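Novice: What follows are several structures.
Nothing in this text is a laboratory measurement; each read-out follows from the coordinates by a stated rule. All values derive from a computational prediction rather than experimental measurement. Cβ atoms are built from the backbone, for glycine too; each structure is taken alone.
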Structure 1
């Protein structure tokens, strides 16, 4: 699931995807009041009253998204004070959830892809129970409702325990906030990349003969963590889990599991030891990663070699590691990603496979990069962390721009049809990435 509502989790007694009837009954026993992020509905009017019910669903969902996010529980009756009073079972089904998603897609502008709707059955297969609708606070608010009952866009927002339609001045203020946050988010990912880059240059000055791939990832909804011994111990466990065979395309973080990180304000630094990988892990889920992807000049040569297949392999590995860390930390929502090749501008590019006796091309093949600005990409964290096909698609978009800087129009290993040409890698890397591909449900070529 993509929605994490940390404020509600402690009040509900469980994570949203772990809620059961016993937790909902506890809300009634406690007389839990509705709040700015918690709404109760005694009956399902969303899917039983036609288009008007779906209009109301869109209104309630956007009202939460335009505020701080929250949870709608369908199947809890309230008392006169808006407090949970008793359970009120409704009919539940996957078909009903599909209707709700379709209704939201037709009515919410811009669309909210991270809304999560789930059934809580009273007993497996009973067809009765309760509906949970979880809505994240949106970084692209305000969201409008395209009403089917009237030909105009309307904006709602949760205020205290009620939902209110917004006036023009309130809508304008939300749009100003959206544009300001977008600028701040872009500035933050640039700062993460710049800070990490300056740090690694200090610990190992960049040689004119070395090429580094570095990426920065910043989620729109930050994790609610801080640096303490529990976080550091948990991070060590994360590194070990991420380095197990088949969990990642490459155990890029393996060397960090036994390393004592350097503690800084809001982040941890992990220096390269067993490999060239370096990392800055922010408590809020932001991350910087770097790895060496080039070969030094051959005898008599003056320019280092960049093999595209090797670069694409490491790009996939670092992007996977960055998304996995941000997800582990508890961040969610959209992510901004910057990827950059650090090192000399004049490089010898190679599209040759890494099998057999790979020979770097001659110095006469050297080219100057046409663009040295970092490549920018956006995605959703859930897609990168949980869907290998989406991860691959994002990695390929970035790789396409990086190879284009050398006048090339096609990537070598990450293909447009979603295939990974693992046969281009050396045997060890090929075995590692194919183990991950099988576990991730990606096709593995023979």
Structure 2
């Protein structure tokens, strides 16, 4: 919580403006054919002769294609839970949603369909999408029965992807489940490791949790370690909409295999990455994204410690190197840039230079981490401590929101207070926890839906 107090202390001395932040010295933009790289510093002008903690936003965005060109082919495995709890409306809606989504594919795409209960069945082996009626008929024939061999179902889906695995395709498992994994490996750690191993092969896993009986920790870890999406769907009637959103993402991928390396310079120390898993080794930070989508921003916030500098000094804080596979041109592209900070004794210059949007993004990720901490405390039965964390989050968002004149942060303050009020209800906690985990995941990964 020392970090929170220090952030709040800094925020209270700042006013919302971005005059100096628009200077090329402080905002870096590099454009390649498929990806924009932006590096922004929340406080590009800092007080001289003082040590500081600062937020750097590293963002990547798939560029909108100016000319019509054929989209990147997809290699998709739809993995459907058909355990006994899926009987009736749930399975019916799941099958309808899968069939509807597959209709968006064409003959250049590959699809496979796997169902699982106590055992795993390949309903549609990996094949080109040339006979959609035959695929739809096979899906329609799936019947519910048995337990939930989730690990085996995802593994079999990945096995089908491997038949046509191509790093110039979008390779994704889409998993739907309404229950707890109770056959085979079943812990969040087990599924997280599976997701990580699939990511290394160039696959991602999107997880869709249906109803209130699934394990949200397991589903978010499986999605997170493979850089897929995650959705909580309370009512089966919403599945069609979620499948359409998911296939929309799949069909808009422009780059994948994104490797990010950040080198801190001039005595700057990396403290933590917010919003992404990352390795911090000395003054180097390494992380990756599996895919980037057209016109979608994906970012991470790096918190750093900046050593004190003399007045009028200007230093480079970080160098950022990016490599990715350009799926349209089928080649590896590289981007690199940096960001600098200036130092002054003038409080007015400091206040005028604040990059409000970057500070908002950082604050959102800080609050998201506090929300995670609150859920962990609630899981341990310490409701008062969980409420206290959410109250601190609300205070932080309120202070910074007032300072930056940010309606977005004020709105999130109200959200944190509402979350705190709803921690007591034992009957509703299962649903509330799923909502919180989904929201945490989407904010951390900037999921589009």
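Novice: I have 13 for relative contact order in percent (Cα under 8 Å, 6 or more apart), calculated from one of the structures 1, 2. Which structure is it?
Specialist: Answer for the origin of the read-out: 1.
Novice: Compute FRET efficiency 1/(1 + (r/R0)^6) of positions 131 and 211 (r between Cβ atoms, R0 = 35 Å, to 0.05) for each of 1, 2 and report the one that scores greatest.
Specialist: Top value of FRET efficiency 1/(1 + (r/R0)^6) of positions 131 and 211 (r between Cβ atoms, R0 = 35 Å, to 0.05) goes to structure 2.
Novice: Tell me which structure, out of 1, 2, gives 3.4 once distance in nm of label points 7 Å out along Cα→Cβ at positions 51 and 227 is calculated.
Specialist: The value was obtained from structure 2.
Novice: Suppose you compute FRET efficiency 1/(1 + (r/R0)^6) of positions 163 and 291 (r between Cβ atoms, R0 = 25 Å, to 0.05) for every structure in 1, 2: which one lands on 0.75?
Specialist: For FRET efficiency 1/(1 + (r/R0)^6) of positions 163 and 291 (r between Cβ atoms, R0 = 25 Å, to 0.05), the value 0.75 is produced by structure 2.
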